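K.L.:
Please go over the structures that come below.
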Structure 1
Amino acid sequence: MKLNSANRITILRILLIVPFVICMLKVNDPMLGTKMRYISLVLFLFMALSDAYDGYVARKKKQVTKLGSFLDPMADKLLMACACVLLSIQKTKIDGFGLPPTVAVLIIGKDFFLLVGFLILYFMTFQVKIVPIFIGRLATVLQLTMVAAILIAPEASGFIPGWIWFLRFLWWSASITAILTTLIYIRYGTRYIEQFENSK
């Protein structure tokens, strides 16, 4: 299968998750910690921006494919799962700005639940189409902003009073939108199954 430019960008984004994780594992290193955090931030921002760019390229050049429709959300979910885990566990969380485990569980749980739901629908109907919804896009934006805000928190909190409250707003906004996204997709999935059964 020949890959188009949009799919290549998405695959690059998936591959960059590896160096992102490697750098994040060293953010609390006494010698290299700050440098590794900066590199992690740059990699994360590049992946976040490339997410928007590959979608633009796919639409602009009419390169929307089934492979791209699957890989693009998968890349987002892999990146967010890695970031949430690393920012919430003791070894790699940013000192004083660790992501609450509850928030990490809600975000990762949403993605896992949707993946399982997609697979169930696919094996039941063999014709599932992933349709993005507004609340899902909002959840993604909040999650990406949340991770970036945590990575710059040690510096930002020094000259922006109340940065921790901004982080808390992002934590729980991301959690609420993750829950709402899950509930809406459950409703869509149920209707999809009903329509499929009625069409037999």
Structure 2
Amino acid sequence: MPKSYEFPLTFVAMNEEKGFDPTHNPWKTVSSQPVYENPWIRVREDKIINPSGNPGIYGVVSFKNLALGIIPLDADNNTWLVGQYRYSLNEWSWEIPMGGGPMGRDVLESAQRELKEETGYTAARWTNIMRIHTSNSVTDEVGYVFLAEELTPGDVEPEETEQLVVKKLPLAEAIAWVMEERITDSISIAGLLKVARLKGL
């Protein structure tokens, strides 16, 4: 095990021996103030007391949709990636098919819609393989990743804001893209590595 991980693990073990309770919240919220909202996100600023007992502020971004990622996989272990230019990054990004699912709507139904919109494919077999927090220091966003199998091709139905490039490639090559940092999106990385483990790659 790398040395950089030895201290944190030892520290956690020591605290567990002393009755460490992972359900105890050491943060205290004094007040909460909305500062910005649009159709997709809400931003608030909280006045807080931090775990050391000192006052401070904490900004939190809340998304109005769930984050959904889908890894389509055919009988020959091929998958599909979606490429697009991401405005927030100001660069091109290769990702698994993904999108947002409205709160309160069936998550699987939303994932099925996203796969159809971005790749044209439908799938007869769906497996929810992952729940993920995308960037938990600044947002409470929750994501889910599905494995979609037994695929049937069809026509793509992209949203008007999307200019997408869809690429078919072996799953092993997609995993290699993760390792080569050609894929940097967190949901895509986590989902592809989980599927690699599930499929024994």
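Derivation of every value follows stated rules applied to the coordinates shown; laboratory data play no part. Please read all numbers here as calculations on a predicted model, not as lab measurements. Cβ atoms are built from the backbone, for glycine too; each structure is taken alone.
K.L.:
Can you rank 1, 2 by FRET efficiency 1/(1 + (r/R0)^6) of positions 123 and 155 (r between Cβ atoms, R0 = 35 Å, to 0.05) and just name the one with the largest value? Numbers along the way, then the final one.
P.N.:
Working: 1: 0.15; 2: 1.00.
For this comparison of FRET efficiency 1/(1 + (r/R0)^6) of positions 123 and 155 (r between Cβ atoms, R0 = 35 Å, to 0.05), the top structure is 2.
K.L.:
Please state which of the structures 1, 2 yields 3.6 when distance in nm of label points 7 Å out along Cα→Cβ at positions 147 and 163 is computed from it. The partial results should precede the final answer.
P.N.:
Details: 1: 1.9; 2: 3.6.
The read-out comes from structure 2.
K.L.:
Still on this structure, please answer the following. If you rank structures 1, 2 by distance in nm of label points 7 Å out along Cα→Cβ at positions 27 and 43, which sits at the top with the largest value?
P.N.:
Numbers: 1: 1.2; 2: 1.7.
Going through 1, 2 one by one, distance in nm of label points 7 Å out along Cα→Cβ at positions 27 and 43 peaks for structure 2.
K.L.:
I would also like to ask the following. For which of 1, 2 does helix-only ellipticity at 222 nm (-39500 (n - 2.57) for each DSSP H run of 4 or more, over all residues; to 500), calculated from the coordinates, equal -7000?
P.N.:
On the way: 1: -26500; 2: -7000.
Structure of origin is 2.
K.L.:
Further, regarding this structure: Given a value of 63, 36, 26 for Cα extents along the principal axes in Å, point me to the structure among 1, 2 it was derived from.
P.N.:
Working: 1: 63, 36, 26; 2: 57, 44, 32.
Attributed to the structure labelled 1.
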